Structures are given as C-alpha cells and as structure tokens.
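Asker: Each in structure tokens, the structures are laid out below.
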Structure 1
Amino acid sequence: MEVKIDLKNCKTKLDLLLEFEKKLTFPSWWGKNWDALYDCLRDSNLNSMGKECKLVITNFKQLSDDKILKALLKDVENYHSNHKTMKFSYLFLD
C-alpha cells in the first residue's frame, strides 16, 4: 500500500497530524500528538496500512517540525524491521 501525504496546506503540527489521520484512518480517540502518531504507525490495529506501507510525503520542507517527524518515522521503520510486524518505508519528496 502506498499512501501519499501532501503537507502543502499544513501550517502547524496539528495540521500535519490531522493529515496523517485522514490518510491512514486512525481511531477517533487517538491523542493527536507525536507519541500518539508513533503508536498509530507502529500498531497495525490502529491504522489502515495493512502488512506493507510506503508513505510518500510531499511539500515537507516548509515545516518547522521536520526533524521530529523524520526521527519518528525512522523509529517506526526500525520497530517494524526489528519485530517483523510489517514492511514499512517512507520517502520525502519536495
């Protein structure tokens, strides 16, 4: 499954988090913060990614939280790789 996440209209961290929620179908009760994003990306029961997912993230450079998001996605990728739970990857395009 390839999921395209366009951050062009994201001005705040909350905008970014809501864009991920919209594209990956998180549960309505998720916390809308970095920890909750990590949990939802890590736990396949909390998202619509299935057993394989490649996130293609566009218009990324405008965000001030870019280092946080990059580190979070790297941690999620490492988690899935180490636990063999799913094939997870991501790509930033601008």
Structure 2
Amino acid sequence: MTFEHPIAQSRDSAGYAVVPLGKNKAEVKFEEPYEETPIVTISLRSAVDLDWYRVTDESKEGFTIEIEPSKAEDIEFTWTAISIYLDTKTKQ
C-alpha cells in the first residue's frame, strides 16, 4: 500500500503528555476505548536527565507514564498507541 499524502488518525492514536513539575507520573485517557489494549510507545521531548521513564497501567481506556526522579519542571513526552490483531501464539 502506498500513501501519497500524510495519514491523519484520531487523537487516540498519538499525542502529547506532560508529567507536571514535582510529580512522577501522568495519566493519558483515550477519548474512545480501544477494542483491545493497544501497544503504547513514548518518546521524551524535554531535555532532562532521568534515571528512567516507562509506560505502565496500559488498558483499553488509557495508560500512565512514570518517571524517576521527579523534576522541578514539566517533563514533556510524545506518545503513539496502536492496536494490532494478535493470535494466541504471539500475545504476551
């Protein structure tokens, strides 16, 4: 399949999230739940040193971004969520 123009998807497919200053997590809620829990990928946009960051609590309704340590500034991430059809041999 070839696309000649950029593809626009719903706001539940990608977006921005901010971990507020002094906090160590941010919750992202989808406007419409997925049929299956999507695969979520995050990217750090802020120029900060973190020990780690990760996605937790993935569900059909949303997910949480956690960081360590908390910072004295807002920490910005981008994220993507995609749902795929899995068979029982590949589902974890």
Structure 3
Amino acid sequence: MNCMKDQILVLMKRRLVAPIIEEELWSILEAMVKGKALGLDGVIMEFFLYMWLVISKEYMKMIQNFIMNGNFPLGITKGFITLLHKGGKKKQFSN
C-alpha cells in the first residue's frame, strides 16, 4: 500500500512541474469572470476568448516564461487604484 501511495505522490509532483499546455490555459480562461479587465490596458476576458487562435502562441510563450523564469514582461505587473464618488457630498470623508 505504501508503494502505491509513493507512486501517486511522484506522479502528482511530476504534474505540478510539467509545462502548461494550451488546453489547460484555455480551460482557465473560459472559467474566468467575463466583462472584467485583467490589467491596466482595459482588455476584457472576452477579447482573449474571441482572439485565442490569433494570440495563443505568444500568450503561451509569456506564461511559459513566467513559469520558467518567474517574471512577466514590463508593465504587466503594474496596477492602480481609483476612488470613485458614488453619491453624497464629495468633501464628506464617509462618502
């Protein structure tokens, strides 16, 4: 029984370090929330899904680079926060 458990653990470890495949990334993209932008560029999820056949090769290269080297291209890791006024007096801190 222990031998079988060890074999399963070895298989799980191999799978964790295996290169990501396009089908796996596609299923992740399909599962993500629609109508939301992933970054500062404002590109929504539907763009990635609609244009996947065009962008998939370069996108896969970027993801593989991140897995192998731990970094994304410049600008993809930046973000900002914007405060939006939703009503009431703008000068009142509780608004």
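Asker: helix-only ellipticity at 222 nm (-39500 (n - 2.57) for each DSSP H run of 4 or more, over all residues; to 500) computed as 0: which structure among 1, 2, 3? Write out the running numbers ahead of the final one.
Answerer: Details: 1: -13000; 2: 0; 3: -16500.
The value was obtained from structure 2.
Asker: If relative contact order in percent (Cα under 8 Å, 6 or more apart) comes out at 34 when worked out from the coordinates, which of 1, 2, 3 was used?
Answerer: 1
Asker: Ok, one more. Identify the structure, out of 1, 2, 3, from whose coordinates Cα extents along the principal axes in Å was calculated to give 44, 35, 23.
Answerer: Working: 1: 33, 28, 20; 2: 44, 35, 23; 3: 68, 37, 25.
The structure behind it is 2.
All of the numbers you see were taken from the coordinates with simple rules; none came from a lab. Keep in mind that this is a model prediction, so the values were computed, not measured.
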